[in-house]
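Right after this note come the structures.
Please treat every number below as a calculation from the coordinates, not as lab data. Not measured: the values here are computed from a predicted model. Cβ atoms are built from the backbone, for glycine too; each structure is taken alone.
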Structure P
Amino acid sequence: MKQLFILLGIVLLSFVSRGQESAQTIHLNPGMLTVSDGTDVPYFAFNWTNEFSLDVATVAISPSETLLLTVVNNDDSEHGFTLDGSSTAPQIIAPADSATFELVPSGQSIHYFFDHSDSPTNKYLGLGGMVVVTGESDANFYWNLRTHEAAVNVALDAGETIDWSAYYPDYYTINNLSFPAISTDPMANLTGEVGDVLHIYMINTGISMHSMHFHGYHCTILHSSRSPQSVSWSKDTFPLWPGDGMIIELVPNQPGIYPVHDHNLTAVSGGGIYLNGGALIMIDIQ
C-alpha cells in the first residue's frame, strides 16, 4: 500500500510539473519575399496555415504551459527542425510529413527554432522563428530580425554553391518587412501610454549581427540567451548575434514619437540606397 501511495505521488508531481499542455501547429511553406525595392526573391516561412505568408508564426505560451509543437513540412524537399530548450532531439522531416516537439518552460524566455539542415542555407532562406514564454506586461511585441542579399536567394534557388564568407547583405527586415511597410504590423510597432509596461521579444534568425538602438528611452533586459549576466541592465542599445534572443522591458517616462533602428548604418538602407527601407521602427507613446 505504501508503494502505491508513493507511485501515485510521483505521477501527481509529474502532472503538476508539466502544467497545462498547449498543442500548436506550424507549417513550413515555400514562397517569395518582396524586398523594399519591389524585388521578389525565393524564400521560406513558418506559418500558421499551409499557405505561404511573410507573417511568420510566433509561438507564445505561459510559464505554466507545456508546449507540444507540431511542424508540418509542405515543401517538396526534406527539412530539419531544431527547437532550443526542447526535450525532443532535432528531427529531419520528409515532404508532407510532420514531427512534434515538447518544451517545458522554466520562466519568461525566448526559444529559437530553425531548420538546421544544409546550414546556413535554410536558416538564411527564412526558416527561423521563436517560441516566447510570456511574462506579466500591458503589451507584448515581437521582432524577428533578418538580413538578405537578393542575388544569394536567387543563386540558392538555382542550386548554386554560395561562398558565405563573401556574403554582403543589401536588405534588412523586421518580421520580413522594411520601413515604412513595417508600420502596418501591430505586433511590431511599439505603442502605449506613459507608465505602461511593454515587453519586446527580439530574435536574430538571420546570419548577420544586429544592434537595435532606441531613441527617447532606456529599456531593461529581462532575458538574454547569449549573455544572461546582462539581465537587469538598463540600456538604449541591444546587440543580437545570429541565433540570439532577448526580452527587454520598456516603461515609457515621457510621451513622444521616436525611432528604433539597427545601429549599423547600412541596416537602414535597401538595395544600397540609404533610408530605402531597412530595420527601422517607430515608438508612439501617448
Structure Q
Amino acid sequence: MTTHGQLDLNHIAAFVRVVETSSFTAAAKALGVPKSSVSRSLARLEEQLGTRLLQRTTRKLSLTDAGKAYFERVKALMTGIDEANAEASELGHSAHGTVRITAPVDMGVMVLAHILAQFAVIHPKIHVDLVLTSRMVSLVEEGFDMALRAGRLVDSSLVARKIANTDFGVFGAKSYLKKHPCPRHPKDLVDHTCILFRGVKARSTWSLSGPDGQHEVTVTGSISADDMAFVKRVARDGLGLALLPLFSSSEEAEASGLLRVLPDYCQRGSPVHLVMPSSQFVPTRVTLLRDFIIEGAKNVKWH
C-alpha cells in the first residue's frame, strides 16, 4: 500500500473541493475535470489513508470524524499551495489572468460598465468576467474574487470595503402621471399603485426623509421583484411609482420617460460595499481591479 508520504496532491485537492462545494459535480467543475475523476481521486485517497472521509447518500455528503479532522489540516495546506503558485506567477509576469466579479444588474450597468471599460484599456492582459445577478452569490463556493453589494451585509466572513451610500427617490412614468394625480406628500403614496422591490404580500414600507422629517409609508402594488432593473423597467412601462436608487435613475430619467416625484423626499443611506473572500494572499490582478473600482466609485453620483 502507498504510504501517507506519497499521497497525490491532486487527490487531496479533489477532497477539499468536494467538501467546500458539498458536491462532486461542483467540485469537478471548479477543478476542470470530469466528475468520475473526482470520485476516483477521493476513493484513492481513502484507500491510501485506510479510512473513510465522507459519508455519501443519494441526497447529501457529510464528513466522518476522521474526514473533519483531515479537512481542517489539509485545507490550510492547499490554500498555501494555491497562494504560492499564484504569487510565483505574479512575480514572474506582468499582471494577467482572470478576475471574476458579480454585482446587481443596475449597479453593473450604471456603475461598473464605465469603470471596467477604463480598466481594460490600462490593463489589457487582465480579463474581467462580470456576472450580473440579483441572487446572493457565494463567492468562495462559486469561485468569485469580489462582489459589489448594496444594503446591509450578512456574511461576516467576507472582507468588506464601503465605497458609498446611495439614496433612493420616487419615480413614475409620464404615462402613469397623466392618469393619476402627482403625490404632494409621502402620505399620498397610499393612494397609488407602486412597484415593489422584494415586497411581502403585495406590500412594502418606504422610509422617506424630507423637510418635515421622516415618514414611514406602507405602499401596495400588483408586482414585486428582487431585481432593481426589472422594477425600473416596469415603472417605465407606466404600471406605477417605484423607489429607485438615484445613481441609476436621475441621469436617465428624462430620456427613459421617468419623472421624479416628491423631489424633496428620499430614502437615505443604503450602503454599497465591495466585498472579497478572506485570504492572506490576493493576486495582483485582483488588487489592481479592487483599487480601481474603489477609486472610480468616487466619481459616481450616488445622491
Structure R
Amino acid sequence: MDQYMQRARTLIEALPYIKRFNHAIVVIKYGGSAMTNDTLKRSVIKDITLMKLVGMKPVVVHGGGNMISQMLQRLGKESVFVDGLRVTDDETMEIAEMVLSGHINKGIVQEFQQQGIKAVGISGKDGGTIVASRKTVSGRDIGWVGEIQHINPDLLLSLIDDDFIPVVAPIATDGRSNTYNINADYVASGVAAALHAEKLVYLTDVDGVLTDVRDSSSRITKIHIDEIPLFKERQIITGGMLPKIENCAQSIRDGVRSVHILDGRVEHSLLLEVFTNSGIGTMIHQEGGTS
C-alpha cells in the first residue's frame, strides 16, 4: 500500500505545476549523453511527450557535435576546435548539415511519432527562422560557424498552434545561400527569447552548478542572475560552465522566465525538475522567478 500512496503523493505534488504551466512554451536543448544512450533517449522523449499531453508546449533544439565528429572520422577528416567551436570548412559544413538536419533531426521526430505525438523537424533555414552571420574567434576566421543575427518565430508559432512539437536543428543561413553551423546552446537561448518561453531547459552531462565540483551534493538549486558575478569571483562558475551560465543570464534578460541546467544522464530528469518541489538541477532566475 505504501508504494501506491507514494505514487499518489507524487501526482498530487505535480498538480500545481501542471496547472501553472498549462499552455506554457518550454524550450528544451537536447544534447549530451541523453542523445547517444538509448535508455536515456527514450526517457527524454517520454518526458517531453508527457509534458505535451498535460498541456505544455515543448520546443526541442538539438545538438549533435559528437555525431558530426564520428562521421568526419569515418571519412578520414580530423575535427579541429578553437575555443570550443568546430573549424568548419565547406566539406565539414556539408557533413554537419547532413548529420544535424538529416539523421539526428528526423530521428527525433520519428521517436515522437512512435509515442503518438505530432512533430516536425526543421532547421533555421526553414521559413527564414534563423538568420546568421559569420562568426570569428579572437579575429580568426573559423569557417562556416554562425552567429545569430535574427530569429523569426512565425514558423515555430504556426507549428505550435497546429499542435506539433517543433524539432530544430542548429543550422542557419545568411540569406545569400551561405549555410552556417551554430552552437545549439545559443540557438536554444535565441529561440526561447523569440518565443517568450516560460522555461528554457538545458540537458547536459553535469549535475548543475556545484560549489564543489567533486561533490554532487553541493549543487546550487537556484541562482539569481545578480548573484552570477559573485559566483564567478568565488570561482564557483568557471571553465565550460561559464559561457553556459552567461547564456542563461542573457536568456533571462531577453524575457525567458527561468532557465534550468539539468543532468540528462538521470532518467526522467525533465519531469523531476519541472513537476516536483525540489527539482534536481540548477535554476537561473530573476526577481519573482519560481520553479
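One of P, Q, R was used to calculate Kirkwood radius over Cα pairs in Å, for residues 49-128 alone, giving 14.4; which?
Label of the originating structure: R.
Work out the source of 1.3 here, i.e. which of P, Q, R gives that when distance in nm of label points 7 Å out along Cα→Cβ at positions 153 and 257 is computed.
It must be structure R, since only it matches.
Work out which structure the value 1.3 belongs to, where distance in nm of label points 7 Å out along Cα→Cβ at positions 25 and 113 was derived from one of P, Q, R.
P
Out of P, Q, R, which structure matches 83, 46, 32 when Cα extents along the principal axes in Å is calculated?
On the way: P: 76, 51, 31; Q: 83, 46, 32; R: 61, 47, 35.
It was calculated from structure Q.
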